Structure formats: structure tokens, C-alpha cells
1. Can you tell which of I, II yields 44, 14, 7 when semi-axes √(5λ) of the Cα gyration tensor in Å, for residues 170-225 alone is derived from it?
2. Given structures I, II, which gives the highest value for distance in nm of label points 7 Å out along Cα→Cβ at positions 154 and 250?
3. Which one of I, II has helix-only ellipticity at 222 nm (-39500 (n - 2.57) for each DSSP H run of 4 or more, over all residues; to 500), as calculated from the coordinates, equal to -6500?
4. Going by distance in nm of label points 7 Å out along Cα→Cβ at positions 74 and 290, which of structures I, II comes out largest?
5. For log10 I(q)/I(0) by the Debye sum over Cα atoms at q = 0.10 Å⁻¹, the calculated result is -0.71, so let me know which of I, II that is.
6. If you work out distance in nm of label points 7 Å out along Cα→Cβ at positions 66 and 130 for I, II, which one comes out largest?
7. Which of the displayed structures (I, II) returns the greatest value of percent of Cα pairs over 16 Å apart, for residues 26-145 alone on calculation?
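A short reminder: the numbers here are calculations on the coordinates, not readings from a lab. Predicted, not measured: the structure shown is a model, and the values here were computed from it. Cβ atoms are built from the backbone, for glycine too; each structure is taken alone.
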Structure I
Amino acid sequence: MTSASNTMSEQPAAQGAAPAVLPWRRLFYWSVRRELWENRAIYLAPLVMGGVALIGVMLSTLALPRVLRAVARGDAKHTEALMGAHSFVAVAIMITGLFVALFYCLSALHSERRDRSILFWKSLPVSDLMTVLSKAAIPIAVTPVVTFALIVAAQVVIYIWSTIVTVLSGNSPTLYWSHVHLGLMWTALPYGLVVNALWQAPIYAWFLLVSAWARRVPILWAMGVAVVPAVIERGAFSSAHIAHFLSERFFGGFGEAFSIGGKGEKPIHEFSQIDPLRTFSSPELWGGLIVAAAFLAAAVWLRRRREPI
């Protein structure tokens, strides 16, 4: 009798117990994992482009013995070509990562409204703020990490392959090693990728906002709001201030990180010339981050109120 009464008294307490609340870090982690599961192009597209660029570079190394002989004679043009192969692969992967990130942002909130999966995701204990922030983390945080990892992997392959070609051609590998400085690139590149991602943050946030708002073809709304004023300015005033501003915001991140004064006009030549204090105190950088925060707040508000399409 006593055990039965104890069991009955415990049942209401168990039924009234509050459900366990997951830590926000765990929710954020699994939200980001969800994005990677559902959008494999985030890492597959740069991987494929890096592979294509890598094949092209490896084929070009057939001319490496001739280049090394020119380098031995002191030809500066051919000396730059040795690092050019590594830079080419890096640029190919970075550009692919940029376009993948932009298209991801355009579809991130729009696609779940279009296929009505938003009804399922809203039933989970994940807030609209957490959802939008996890989606914003993909282009701002995840893409730079994926880009850096793929660049390093591709450049290691090029380095090993070029060394083999050098040895088989009868040249000393030290001749090649002395003119290829990957350590400097791998040290500076993470810094540049971080600055570039923060510099482009308002673009990603704007695309997420349009993705949460538009009912049809979000790319037209996202690009039209920027392109149409630039075209009107060009036709009416024969100036290109808007176009220059957009170009600078799209592609000026590395100029901000790796130039003297942050204008992209005087590129640095030594790692010691990098000035992170100036970069991270730049009014243009912080102004962009404030705008990005406003766009993300608007995207959270829209996701909370928008219905499936």
C-alpha cells in the first residue's frame, strides 16, 4: 500500500516537471550542423573547383624544369610564376566559396518557406534568432574555415608534385623550395579570410533578409535594389559612386587586410606590414557590421511572422 501510494504521488510530480532546456551552445552547434547536412554545396563546390584548378596546375608543371632553369639565371618573372600556381588555386577556391555563400544566403530562409518545411522547424525548441544566426554563421564563419582547409590541402599537393617533377628533371629541389614560401601564406591567409568575411557580412545579411522577405526570385530583389540605383546614377549623372561602393564592399576585404592604409592601393610585401589594429578599428568595417546586425534583426522579425509560400 505504501509503495503504491508513493508511486501515485510521484506521477503528478513527474507529469508536471518542466522539460529539460538544452544549452544554447548545443542548439547553435546542431543548427549549424543541420545547415551543413542540407547544403553540401557549401564544401563540395569549392572542393570540386579546387580539384579542377589543381589538375590544371599539375599539367602546367610539365614546364617546371624550364621555369627552374630561368629562375637559376635570376629571372624575376619566372620566380613569381612559382608562387603563381599556388595563388591561382587559392583564388579559384575563394571565389567559388564566395558565390556559394551568396546563393546559400538567398535560399536559406526562402527555401524552407517554399517547401513548407518551416512548419516542422518551428515546432522544434529552436528560436528564430538561433535559426537566423546559425544560417549567418555559414558564410561568415564556416565558409572561411572550409576555404582555408581546401587551399592548404591543394597547395600541399602542388608542393609535393612540383618537388617530384623537379627531382625527376634533374634539378635540385632546394631551388624550388627556396622560392615557394607557403608558411607565410598559411600564416597570413586566415587573417585575410576573417577580415574578408567580416567585411562582406552586410552583403550576406542583406541576402538573408531578402530570403526571409521575398515570395519569388529573391536574387532579383537582392541584386535589383543595388544594381538599379547604380545604373540610374550612371545614366543620369555619368558617375559611378554606387557601383564603386558595391565593388569595394564585395571585393575590398583583402585590400582592407593586406594593404597599407586599407585602400588596396599599396599592397604589403612583408608580414610585418600587416596592421590588425588599424583593420579592426576601421569605421568602414564596424559600420558594415552594424548594418549587418540590423539586417539580421529584420530577418529574425520576418521569419517569426512570414507564412509558408
Structure II
Amino acid sequence: MMVLDRATGQWIDSAFRRLPDFLEPSDLLVLNDTRVIRARITGRLERSTGTARDIEVLFAAPSVANNNAAWEVLCRPGRRVRPGDRIVFAGAEMEALEGTFGESRPHGLRLLHLPPDRLLPFLERHGHVPLPPYIERDDTSSDAAEYQTIYANAPGAVAAPTAGLHFTPEILNKLAERGIEIVKLTLHVGVGTFIPVRAEDPREHVLKPERFELGADAAARLNAARAAGRRVIAVGTTSTRTLEYMLQRYGRFIEASGETNLFILPGYRFEAVNGLLTNFHLPRSTLVMLVSAFASREKILSAYHHAIEERYRFYSYGDCMLIR
């Protein structure tokens, strides 16, 4: 773990087990308890033309506009999938799940209509862990546990909130012993996490909305911390965006659920978050732009150069940085 002072740009090379030492007993730590679903599965595409073939489907997010009776999905290959085409996902012992494709959506997504109450249990039994595309291998049995935070609770993400992967029961116990308060929120990480910023002007990039939820108890504790002048430390960019969205939208923390597409770029003024624990991110990603907004582009680039020289591991299963 690198510890970066965002005021001075100075860093310390440390280890994650020392996280409690770099926090104050008055700090409030915010975790994202989303749970990664087994969102990737192969099915038999039955075209309206009478032909058929196997395709891989990634279930990205339920369609709120369709009362969750349809999901936005990515198909591979998907160019010849048309509205009205059927797909059959076959499980063990003659179990099957059928769906019908609807219209196309931005970013290569398609709408797939299917029984909503059967999907998640079916995926849990027969689906695969949706590893990030830069992990060029099939998922293994160990990924089912390792690509999940130990406090994951609310199913719905297609990617792990990777800053949380570092936590162990021992670390959580040490944080509690130090008196550091912990609250949880939910933001279901979606495929927008993997979509790079291709526009010359990053402000033209539109972040795909993701579903969030903040409970009444967590909201009350967050408001109390802010009122007392205590620091709020977000674990991950997902927690950060949710907290900042709440203050932008409501002016305070309240019990709420919905969607957010808040895209944080350099120049953004942070209102909710005083510290950030995050992994090292890909160039031209919305994630690296958020951390650059939090600590300045120059300081992040300098810290990243040092991380490369010191052979820090980047990306989902990599090392982390505490920015304070």
C-alpha cells in the first residue's frame, strides 16, 4: 500500500496491514457491500431465420424501465443478434432458462426479456465469475471467493469494488479496536467501469448509470460525522461517487436508492469525502480521472511513476493507495 499526502504529494511505501495506523479513531470508513453475481454464461441462440449457434452472454444490469423483467446484456459474438431472437440457457438435470432479445442499447448492449425471479438463482448455479477483460483467462473456482469482498452482501455487480478486496477479518477487527467507525452502502458496479474515455475532451464522456442504495442508519451516521467535523474515508471510487452524488442531489445523506452516473473529473470540488483508499487504475479510465481529481493529476502521475518503479501491482488483483 502506498500512502499519498494529497496536500504535499509526498508518499510512503507501506503495507495494507498497517491501514489502521494511518487512520484516526475519529474517522468514518465507508465500504461498498455490493456482491458480484455470476453474470457470464453461454446459451444457445435461436434466430428467427431458423439458424442457431452458441453465444456468450454477460448480464450487465436489470432494466428499471421494464420493471426488471428485462436485462441489459453484452453478447459475444453479438453482431447478428436481432430483436425477436430467442436464447436458451441449459443447466443441469434438464433445467433451462429462456429469453427473447429486444432492442439494442448504447455501448453494444442489448435488451433481453426473461423471467426476473429465476435469473439470479440460475446464474448462481450455472454462471461464471465475470473477470475484467484484461484478465485474459477463464475464471477458476478460486475466483468465486477472491473476486469478492469479505463483506459482500447485496447481489448485483458485474465487477468487484476492488479496493475492498484487500480487507480481511483481522484488519476489520484492528479498525474496530482503534475505534474507527464503519458504515456500508451499496453501488452495483456495472460495465461502465470497463468503458475507456475515448473522447478528446473527457467532459464529453457519459458514464453509464449504476444502481445504488444507502440505508437510514448509514445516512444518519454519515451526517453525524460531517456535523462533528470528522473525516469520511471512502473505500473505492464506487463509494466515493455514491457519497458525492448524495450530497450533490440532496445536500445531505438520506435513506435513498436509485441510479447515479456522476463522472468526477479534475476540477471537481469534493464535499463528502476526505480520504480515499483505491487500487491503481488503467490509463484513460474514469477511475484514474477520479483519483486525479482528488489528489491532482500531477501528484497522481508522480505517484504512479514511483509505483511502476517499485513494481506495485496494478488493476483488480493489484496493490492499493491510501490518499489522505
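1. This value belongs to structure I.
2. The maximum falls on structure I.
3. It was calculated from structure II.
4. Top value of distance in nm of label points 7 Å out along Cα→Cβ at positions 74 and 290 goes to structure I.
5. I
6. I
7. I
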